[in-house]
Structure P
Amino acid sequence: MEKTENVKTQSIGKILTHLVLDVGLLVSFILLNHMRSTGKSLHEILGTAIGAMILIHLILHWKMILGYFKRIFKSHQYLPILRLIVNSVLLVCLFAIIITGLMMSRSLLPSLGIQVGRAGREIEMLHKMITRYTIYVLGLHLILQWRWYLLVIKRLFINPVASLMGKRQNKEIA
């Protein structure tokens, strides 16, 4: 099932859940890229939490993910293939960031009693490099989903406002 078709048939609550999770992921990613604004400890906590948010995101979008595979094998459209590739690369990049981040943990894991060896400068450089590339992949992911975001905004915000305006106009005319 196409993600844009889901917007028309899904409940407002489900769509809002998807949107809040997506916005939460984006805001968390932005905050994580500005460690000075979060500090090292919060950076590590947010970095780990984003992993859980990604898993929830995948579970909530599982039908859509399966739909990509069905469309790829049924028709030879390029957009579902491109989305699948971009989303797969994004998933690998995000988990590589989380894993390298955990390898460098100085506050979160030790506070849980988990001792990690001293990660070398190479791990830190890899963590930063993957993060830089992930920013571009994330941008491409968002661009490929623009229709869904427009439909959600229309359904959640524009349509209700328009219907309120229409009802007020009808009452004024009568």
Structure Q
Amino acid sequence: MTTAATKAPANEPLAAWESRLQACLPLFGHRNWIVVADSAYPAQSKPGIETIATGADQLQVVATVFAAIAACSHIRAKVYIDRELAFVSNSDAPGVADYRTELEKLLNGATALQLPHEQIIYSLDQSAEVFRILILKTTLAIPYTSVFFELDCGYWNAEAEARLRAAIPA
């Protein structure tokens, strides 16, 4: 698997979606989003949202995005998954139990906040009013499996911001 952390060998070019991800990462920062979506995820109409059909496996794309963000010093990500995913049954969506297990392994202990799908979509929609969003659509056909990466500053945190605001005279 090709990731940002491990470049493709010279004889193996990056897929178009990987090249686009690599082009966006230096430009993206606090409040941008990267979404790894399942195959039924809709193409959104806001101008700030770019959707790319990767033709790739969901978990491969999640791994690539996760590694690419981790390799950047200027950003980090808050990871969100749909709360509904925990309740999707294998009888309704064969393979979902395996997907949940593999996703947990991929995230390697990172906290993935579970929020209702509509709440995440609303946040994404609000962000797209001002900030760019990259959606990487995969071939996975299991509902509620999209993984949302809300980017944040990699070298500044909420505690530092609170101290700064407290130091500024009113």
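Read-outs: derived from the displayed coordinates by stated rules, not from any lab. Source: prediction; values computed, not measured. Cβ atoms are built from the backbone, for glycine too; each structure is taken alone.
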Exercise. Any idea which of P, Q comes out highest on distance in nm of label points 7 Å out along Cα→Cβ at positions 49 and 105?
Worked result: Q
Exercise. Between structures P, Q, where is relative contact order in percent (Cα under 8 Å, 6 or more apart) highest?
Worked result: Q
For this session: Assign the value 1.30, calculated as Cα Rg over 2.2 N^0.38 Å, to the correct structure from P, Q.
Result: P
Seminar exercise, completed: Re FRET efficiency 1/(1 + (r/R0)^6) of positions 25 and 89 (r between Cβ atoms, R0 = 25 Å, to 0.05): value 0.10 computed from one entry in P, Q; matching entry is structure Q
Seminar exercise, completed: distance in nm of label points 7 Å out along Cα→Cβ at positions 113 and 137 gets 2.7 when computed on, of labels P, Q, structure Q
Seminar exercise, completed: One of P, Q was used to calculate helix-only ellipticity at 222 nm (-39500 (n - 2.57) for each DSSP H run of 4 or more, over all residues; to 500), yielding -10000; that structure is Q
For this session: Assuming 0.35 is FRET efficiency 1/(1 + (r/R0)^6) of positions 41 and 73 (r between Cβ atoms, R0 = 41 Å, to 0.05) as calculated from a single structure, say which of P, Q it is.
Result: P
Exercise. From which structure (P, Q) was distance in nm of label points 7 Å out along Cα→Cβ at positions 97 and 153 calculated, if the value obtained is 2.3?
Worked result: P
For this session: Of the structures P, Q, report the one carrying the highest value of distance in nm of label points 7 Å out along Cα→Cβ at positions 17 and 65.
Result: P
Problem set entry | Given 13.6 for mean count of other Cβ atoms within 10 Å over residues 57-64, calculated: source structure among P, Q | P
